[in-house]
Structure I
Amino acid sequence: MVARNIHALSCRSQGPFVVKNCASLQKDLLRSELFRFVKGAFTGATETRKGLVSLAEGGTLFLDEIGDMPLELQGTMLRLLETKKFRRVGEQQERGVDVRFLFATHRDLEAEVQAGRFHEALYHRLNVFRIHVPPLRERREDVPLLVEHFLGMLGPRDRPYRLAEETLIHLTAYDWPGNVRELRNVLERCLILSENHVILPQNLPQELTGNLHLPSAMSGTCLPLHEVERLHIQKALDLFSGNRSETAKALGISRKTLYRKIKAYGLEQ
């Protein structure tokens, strides 16, 4: 999503946006996917075909999970980035290409370089401009916004779904190892299991509710999503006697985010 928005907001937005996950390909197929081949290159090559690099001409090629690219192909990728030239299978002459490359990985590439599993020169060539996308557990303040977005997208517009207060507390407290995709899947499940368009804690998977015990006074409450968040922040402030540093830490958000929400919800004391 980050890569797609970079492309959409750039001067290449009218060009193609081509995506490939390096982890989904066997090493003997990745080179073919990137560059393809010319007619007669091998038995069965009855026509010339364009690879991903050619298909992305004038636009953006986004290679996800670059850390999983086989080591023997990393040298080829380095040369492509350095020279902006490549050669199709069965072709003698190199051809130039005008493509902006974006890469993503879940691996620590510095550690991979130290372990000898990633080409050091390629790592430095890739590391021109790094964007760290933190996991959802490090930006819990985004959970209510994402919940509201997904409920609006997945549910009917004429009768929106609502959350019980303790449901949002469970959603915010969970670590989300599967990040935003897992959150969407959980909400999709909740829409199937809920009754009367109200999502209750019992509609959540067991791993979200098994280790969190809530005060019984919260039980049964059903409010609009923004009001649920406002009340939750107010209760946390009361619990820590207005100490904003402790409140932000307990809520898993930054003090800056807490200050912004306090001002937005009129919770200044």
Structure II
Amino acid sequence: MQYHVDGELVAAEDATVSVRNRGFQYGDAAFETLRAYGGQVFAWAAHASRLRASCDALGIDHALSDRDLRGRVHATLAANDLANASVRLTVTRGDQSGSFAPGDDVDPTVVVVADELPRGGVGGERAWRSPASAATVAVERVADDALPAVAKTNNYLNGVLARIDAGDADEAILLDSEGRVTGGATSNVFFVDDGVVHTPSLDLPVNPGITRWAVVELAEDIGITVEEGHYTPQDLRAADELFLTNTTWEVRPVSEYDDTTYSTCKVGARLARAFAEEVEQRHY
């Protein structure tokens, strides 16, 4: 495997960053997880926009154009002969010694790594083996005024601690300080009640997932009503079906949440099919 580090393709075993790198020292970095289908990144413009928002929230100026970043991603895919893959694009503040507060002379570090995934689209294979189990955890979602939810940073301890607290469950469901559902550690949450799809609104500390956005758009296209609001775990447990979205999973049904089981995911399956058709049309 070859990875892209600071503008150079290097062998995986040589792909390193300095121990002085602020991404390593403090989690002072932003990242995007991308999905490549047929050699092209899905919804690149949306991912690039969110990465800009993350870097703006952290005050990191990497001085690279979206075209340059996309070129590095595609160069990594091509170097590894990957058409269908998960790609992580990371931008750290760079190397700096001594001071906790960042200086003005830091040169950002940009890294791209990729891993093979199955073909997507119609007739493709899922990246997950079975419906997910999920559990409400005691770990609270970090408040938006402490760390903006729009910022996908390398300091993912909130999600790591939540996953630990979730035990054997595939996903941890985090609440805010008022007990409202915000989403999963690495996913957005949707539930269905009487045919209407519900998902936590973005005025809560909810990361604006790219697949979340795509699913909401596709639901409107095929006549499924989507409502955004504030919900509790009880709302999820009383729902007819529950599913999760993220870049790698796409649309993944939940079979078990806390002490509740779900025997169907018909609306989720329609949306998964619509997503697969969109991918097929765009990329294959």
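Annotations for the structure displayed:
- Identity of the structure behind 19 (criterion: relative contact order in percent (Cα under 8 Å, 6 or more apart), calculated), options I, II: II
- Of the structures I, II, the one that 2.1 was derived from, the read-out being distance in nm of label points 7 Å out along Cα→Cβ at positions 30 and 206: II
- Origin of the value 14.4, where mean count of other Cβ atoms within 10 Å over residues 142-149 was derived from one of I, II: II
- Structure (I, II) behind the derived value 22.2 of Kirkwood radius over Cα pairs in Å: I
- If helix-only ellipticity at 222 nm (-39500 (n - 2.57) for each DSSP H run of 4 or more, over all residues; to 500) is computed and equals -12500, the structure in I, II: I
Bear in mind that the values in this text are calculations on the coordinates, not laboratory data. The shown structure was predicted, so the numbers you read here are calculated from the model rather than taken from an experiment. Cβ atoms are built from the backbone, for glycine too; each structure is taken alone.
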